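Right after this note come the structures.
Laboratory data are not the source of any read-out in this text; all were calculated from the coordinates shown. Values in this document were obtained by computation on a predicted structure and should not be read as measured data. Cβ atoms are built from the backbone, for glycine too; each structure is taken alone.
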Structure 1
Amino acid sequence: MGKEEFNKLKVKDQVEYINQKLDKKSLTEICKDINISRATVRKRFLKQGYVFNKNNNKYIYSSEENNEAQKENKHENNTKVLEEKIQVLESKIEAIENKLNNNFSGVNIKKFEGKTVSRCYRLYEEVQKEFSKFCKENSNYKVQDILSMALYEYMKDYKL
């Protein structure tokens, strides 16, 4: 059969012709005999819903049921991936909450009102570094509020 004669056939008949020949020859040989490229055959058949099944060594019609099953399988895989990602995010959120709870447990800074005054006090370097670190960890409070609260609590606990 020549190229022109093959092209005149309906796609279904073309598929049947190719499938009959595939019992004895390869697709490359069949296309060479017809004088048509394999890519043309593949694209033409694919447009009409036919796919090559390697197990059967034949073109088969990819029914809507197959397509729906493939879509459902993809949907299930996507759902599993999303569920895994959600679990990872939940564990990260839990770790952040634990860290926040540990950092802020016992830290209750009162917001003082009134005029502020500036004083200069000498501190030991080690104490200043720890205080600076504490202020960074509790950056949602003003340094003046943290310092005021620390002095206030100390004076309250150790009234002479």
Structure 2
Amino acid sequence: MRPSAEQELEALDRRFRPALMGFFLRRLRNHADAEDLTQEVFIRLARTGAHIEQPQAFVFQVAANLLRDRLRHDHVRREHRQGLGALEARRVEWLDPARVHAAREDLQILTRGLAELPERTRNIFLLYRLEKMTRIEIAAELGVSVSAVEKHLARAMAHLTLKLEGRP
């Protein structure tokens, strides 16, 4: 007679809980996290509801997947916090009224400078800078050589740089 799903789960818990705790503790070095992930393994086992033919392989595959997910999640959270810290450090500088005013003026100068460029040069510049297309992609799209694209980009950059520096 086959044991019930509940009895089978209890048997798996007794058999694998210490090994799972060790598995997670060695990798995370945090008892609470190891306990949480061990519990999550058994929650997932309970959800399967089916008899598991090779319980050890299944249990540790679930554990490895949970650990990978946790580490990926922690990495994303850490990156996000570091990004927020960098933003906070520069927030006062960003909100400086003089800086905002100067940036608006630069934007107006660039907009006028772009309007002064020949249409083809302006289009190539916008494809490169705003659409993030490569020189090769632009050349293929417009049916020109890569060298021609580079010349248009150089012309646009020189013109806009001179505009920003206050020269005609």
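From 1, 2, which structure was mean count of other Cβ atoms within 10 Å over residues 19-26 = 16.8 calculated on?
The structure behind it is 2.
If helix-only ellipticity at 222 nm (-39500 (n - 2.57) for each DSSP H run of 4 or more, over all residues; to 500) is computed to be -21000, which of 1, 2 is the source?
Traced to structure 1.
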